[in-house]
Structure I
Amino acid sequence: MKIIVSTHQGVLYNEEIDYVVVHSDTDGEYAVMADHLPVMSVMDTGYVKLVRGNDEFFVVLQSAIFEFKDNLAQVLVQEAMIGRSAESAKEHLLEARRERMDKNRQESTDFTQMEKELRENIKKSGAGSLWF
């Protein structure tokens, strides 16, 4: 069977696997093997365990839809991170979120400073004043 994990930024994972375990923090877990009946689920947080031979990978998810049909598992996810364990993947996801929030905060601060400087320069130049 095949699995494709996609975010809004593109495909994160696209591989052949033996089976998958879908774990939702609120709804529990279930396994899907080749030739399984079609299934679809919505996940708020959780992970998908990917198994191929003796290898296991975990994709930690935030806001995802899992669908399995015709031996193709598709995961559409808002945020995801892959790791060798669910814990390591979750740590990487949380770190990436912290870095993104710090970057957004810095960009917002920079924008606020530039806006302040622009207002001061407009005021100094007298632009927008009516001269009669």
Structure II
Amino acid sequence: MTPEAAGHDHPSSPAEVVDRYTEELYHRRNLDALWDLVADPMIRHESDGQRVALTVEQSRARIADFHAQFRSMRFSTRIAVDDGRSVASAYEADLVDHDGDVHTISGIEIFVVEQGRITEVWNAPAGHGPWG
């Protein structure tokens, strides 16, 4: 949903876009929201130096595969820094597997947001356990 359709007169800040991305895609599992939240293509910067351009459909498949591993997940932002164009976010997530076991992970992601859509993401592999 665009900010105008939601009744907002101001464009969403990068932090608001990233919060909506987390809420819609991971908490609500609403993968249709990708069309409003990410660029097509979106660039993922991998920790091995690779740059991967993902279409919205490829992003959808990647996130759907992650959802298939867990019956629920809850991400919490521990700290976020928004410079008006990008957001660096330290997160923790409780992932509940199909046996009911909870796996906590933590990590840092950096998102670039342009015109209300995520255009680039840096995402190193998550660590096991919560932040100390």
Structure III
Amino acid sequence: MRGEALSWLRVARKNLERAEACFNMGDNEACVFWSQQVVEFAFKALWLASGSLPPKTHNLRELYEPVRDLIGQLDEATLSELTPFYSASRYPDVFSGVPEIHPDTAKRFLSFAREVLLKVEEAIRGNP
């Protein structure tokens, strides 16, 4: 396995810790941002582990489609819904202000990020 893949996976795991901490503090907007980063970094780790360079994109569907067979089916609607929060949670001009995130939404995205990271970690462990 390429060393870069492990580096991306370590940062994905750290991003999950950040998302969880933000959720526990009630910072739902930051939780969603870090959840998006978990998924993005996990996918990029999987690309690297499979011997490919990931594209320079934050679009989770674009990162997922080529590696779908390695980790199985994910909720693609959630991938599409989560993608814009890379920008929307940090740049107030994307949606005319940073959108307020309901705790249930943050919890759903956090749970999804955990699911993706676990699937990617399993796929990488099974792919020496």
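Given a computed value of 2.5 for distance in nm of label points 7 Å out along Cα→Cβ at positions 60 and 76, which structure among I, II, III does it belong to?
It must be structure I, since only it matches.
With FRET efficiency 1/(1 + (r/R0)^6) of positions 52 and 116 (r between Cβ atoms, R0 = 25 Å, to 0.05) as the yardstick, tell me which of I, II, III scores highest.
Top value of FRET efficiency 1/(1 + (r/R0)^6) of positions 52 and 116 (r between Cβ atoms, R0 = 25 Å, to 0.05) goes to structure III.
A value of 19 was derived for relative contact order in percent (Cα under 8 Å, 6 or more apart); which structure in I, II, III was it taken from?
I
If helix-only ellipticity at 222 nm (-39500 (n - 2.57) for each DSSP H run of 4 or more, over all residues; to 500) comes out at -21500 when worked out from the coordinates, which of I, II, III was used? Mind dumping the intermediate values first?
On the way: I: -11000; II: -5000; III: -21500.
Traced to structure III.
Here, each number is a calculation from the coordinates, and none is a lab measurement. What you see is a predicted model, and the numbers here were worked out from it, not measured in a lab. Cβ atoms are built from the backbone, for glycine too; each structure is taken alone.
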